[in-house]
Structure P
Amino acid sequence: MLHTVNKSPTERNSLESCLKHLNNGSAVLLIEDGIYGALKGGSVTSLVERALVNYPIYALKPDIEARGMKDRVIDGIQLIDYEGFVDLVVEYPGVQAWL
């Protein structure tokens, strides 16, 4: 399952809830304001770093760049473009959007 999060962790607890529900074979994609969960020094940084041990976490590079945050991304989070987003949707059997 591919889990997408588009809300900032300071606005909603979507990312925290998402990370608690990951299963083997799951991946997380942070998009729109969800990319704030990919940043070092944030409120969920330690949760994201723990999840990275077992699950791939991606962030949409255009959203990171639009906010000028490219240098602040947590090590291990993979930045992808829109084509990569489509590839993930095709790769995983389902998509769960966390609102």
Structure Q
Amino acid sequence: MATELLSDADINDALKDLPDWQRSGNTITRTIEAPTFPAGIELVRRVAEAAEAADHHPDIDIRWRRVTFALSTHSAGGLTGRDMMLAHQINQLAKY
């Protein structure tokens, strides 16, 4: 997947298919509330596997059952298609 920066219009279009994600500058974030703390940790483990396979790693914040994922392509200096692709994967992995 290319690491070219997305335009604001491209980002807005991509976020239409990612309604649980919010943009803040050069980052998109989503907070997921897991049914239990161990379920939240398991979600992080599954996302870690997907991120490692994609060689694209999110920032992750765990607060009890609430897990926040933040995506940005740091090497490109903003949002790219890699971020949108991983956001879709996280959505699939987060289905309870």
Structure R
Amino acid sequence: MTDPTEPTEPAFAELLDLLGRRWTLRILWELRAGVLPFNELRKRAGGLSQSVLVTRLTELFGSGLVADVRGGYELTARGAALAVELGRLHTLAGQWATD
């Protein structure tokens, strides 16, 4: 655990800013199972506009979390590591729902 009295590290602050953008976490979560074509990703993410999806994917490409592959989009190794952490949040959410 880091010292809460220390300033936030720039790399962590940048990651928090990226993940805090609307739809970003949902896109990463939906890509956890493998390659998804654009329209399928949009459908699974539930309600975001085409332009927002393009913007978020561009940001995620730039951060090295998502790759544009033949047939769609997939998580990179970095993105897959983050998806593991999202899986932990998913488990926590399930526990909260039963409390």
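Just so you know, all these numbers are worked out from the coordinates, no wet-lab data involved. None of these values were measured; they are calculated from a predicted model. Cβ atoms are built from the backbone, for glycine too; each structure is taken alone.
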Task: Which of P, Q, R leads on distance in nm of label points 7 Å out along Cα→Cβ at positions 10 and 34, largest value - done: R
- [ ] State the single structure among P, Q, R that was used to calculate helix-only ellipticity at 222 nm (-39500 (n - 2.57) for each DSSP H run of 4 or more, over all residues; to 500), giving -13500.
- [x] Q
TODO: Work out the source of 0.92 here, i.e. which of P, Q, R gives that when Rg/Rh (Cα atoms, Kirkwood Rh) is computed.
DONE: P
